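Trainee: What follows are several structures.
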Structure 1
């Protein structure tokens, strides 16, 4: 690495608040009681204490270097046998009874390793919650992908952020964000612009890296993540809010990729699996996990693609004892499916600013630009897709026969889940509701947008398209469907 690049990294460390671990003293922001003396132990290269805001040690807090995992003792003290030459951070999995430390919209639960010190001292101070967070909400966004040469920044800051703020104003619970990677599009200098949006939102957003957040000029995974880590910290970590254990995973394997678009692979390294297994050893079986990654980490049961992901079976074994909701992006389309026994739900979230290059009001499968709003109540999750600029009940788009050059009425129901009711057609002339046929085809509105000559992606056959032949005498009707939480949606069409 050049000396110039090292100077840039050091400048970023100073500018964005990385706190290096120290061989002595406290790194927790200061101002509290005197530093607790912690003796060295043979073979242990990291030590520290986790305290509450009154200065008392907290027992049982999980602390990690991204590979080794331990928990604090009754005094709040911990030790780690870390390979300091290979580890970048020391971090805590914040317990449910404490606030998530944050600044500028991002969690701050970590300390940067100081490789010049033979033994690192990393202390943490956590603020006790005034009330449990068993009830809270999530705003889940995907593939913001800010770029300097298109309208993505405007789509994000001028449309998405104001819409999210309006949605959050209507929520009565504490709110957290989850951003599913590809925060920028190969341009690491735009991370501050992305964070500007998070600061405007005002709630804490958990981030993770996508393939486009790996610096394409640095062709190994660890080097390519340096810019991301400078702004956001560890790429793999966990946290506890209420009764939910949140896990965030980097499943982009970037080694030897010539560009961010080519030859990266998907999966989890052995080290990430080892960390995940150790982290989950502190989580009781039967608990609910929310696992987020850039690429969808579960697939349709009959789809064999995921089985080619590195360590896929090892991941399945690790999450086997738990109820799981997995969130991923990357695909730029929206899809929800239940894995195997239905206890594990995969949410593939459409690109929040709209399809790439268009950065407008639609994605390549016809899903509007938007985000998922999740209500967490204890260990139960409910959710809906919120279209930017659309009302809460905007959950489908209908197409009259003439618009598709066919005899069919089509309904694109982007939030559809196999546990929803039948999608029903109710003719305007009266009569019984009739179940529409589920089919696969591209979205007519997206095709119309591409026909204007804008640069866009390839239309995607969607899993959530339905059709019916209304008969030659009909001139309209409405479509009705009830989601798996009992909320009914209707939309009308005429011709």
Structure 2
């Protein structure tokens, strides 16, 4: 397909012929039977169900899948006429989890790092750094510590570092997944500006299709069983009724369509399990607080959604409510029903006490994985706390969250969406009274999104309190309950 935009001389031509990759220790291929021809300068939106191999394809194009010790490759994958591993620097990859991409301590150094490795002249590097930070809307001093960034800010930082490389092939894996609504459009527009300036080839993976459909030349949909399910101009792939039905059945987020959700309708909350009064939360002992004067109640059989712009302190507030960060000041009290003999201060509970009462799913799933297989991960929590190690329960959770076929897989080899579902499943396995989820729908296709929402609605109906940090408005609407908006250092209940 001929690109609608003039490619730059350095734009990369991508070819795949029967290409596939299987991670070491896995029976099934992560991607297989892939035939592609992406012209230099073409802009492609790569879609597919969770686990269809989208991230694997991007990693293959970036040349970072590893050696034969780390997996098995079949077929041919080329950037122009070279294997990706021999053409590193031609492609720039923004990983699905930006936490794993940040390597240096200061924002400016992080953005400059890749360009330095490509031997870009020093004066030009710092021009690129400033331009890239402006492009992604990350208005921070160059010496700002990267450890102090929120998940959404790290996502912007990772993109800025790749944009500063000015690669011939730009590979983006869910680049807007953790961003607030304004940030989504800001980052999308930044990518378009860079492409207009550089003429690079683009391959972007994103579950929410509408954001990118108007700015790409082509949509390619991977089949979960291998190969390509659909390939063509956005209007042809997404606009024809028969094709749309096939994509929806495969779990693809089709614009204008939302998957049906089951489970009981959300009701009103019951008993107060956790309450805060004049609560001030912060990541560190010193420095400015993230949120001050927080007053709220977490009740049985109720959902509470926390929203707000990136960097406002949503995750910090959730970790504090989950007993994992000490409050800077104020009070956080658990009810006697929740606390039992553990005392009313969640921060003082032992880990075995905490996980049975408040289960927290981190924004970065890898931070929770402790074992070598999915099945061991599901069994770890119940075995540590005792009394909940019923194999039928963990088997049911695995089936509901579509993890059964992955029980012997290493958690770190899963796709981003699969990792997210596993992190949720590990917390559900210990049956906590309060479930705290940070960006729970990240990386989910339409089918797994609907299954997750259905499961959470059932949990709420059964009396569990579900607290979610999220930008997903459809998710908030389906769970109901209250919404806490955090912005400018304060939290305010805006809906009930």
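Quick note: the coordinates plus some simple rules give every number you see, no bench work behind them. Note that the structure is a prediction, hence the values are computed from the model and not measured. Cβ atoms are built from the backbone, for glycine too; each structure is taken alone.
Trainee: Given that mean count of other Cβ atoms within 10 Å over residues 141-148, derived from a single structure, equals 13.1, which label among 1, 2 identifies that structure? Could the numbers behind the result be given before it?
Mentor: On the way: 1: 24.5; 2: 13.1.
Label of the originating structure: 2.
Trainee: Another question about this same structure. With relative contact order in percent (Cα under 8 Å, 6 or more apart) derived from the coordinates and found to be 11, which of 1, 2 does the value describe? Before the final figure, lay out the partial values.
Mentor: Values: 1: 11; 2: 16.
Only structure 1 yields this read-out.
Trainee: Identify the structure, out of 1, 2, from whose coordinates helix-only ellipticity at 222 nm (-39500 (n - 2.57) for each DSSP H run of 4 or more, over all residues; to 500) was calculated to give -9500. Working shown, then result.
Mentor: Details: 1: -4000; 2: -9500.
Clearly, the read-out refers to 2.
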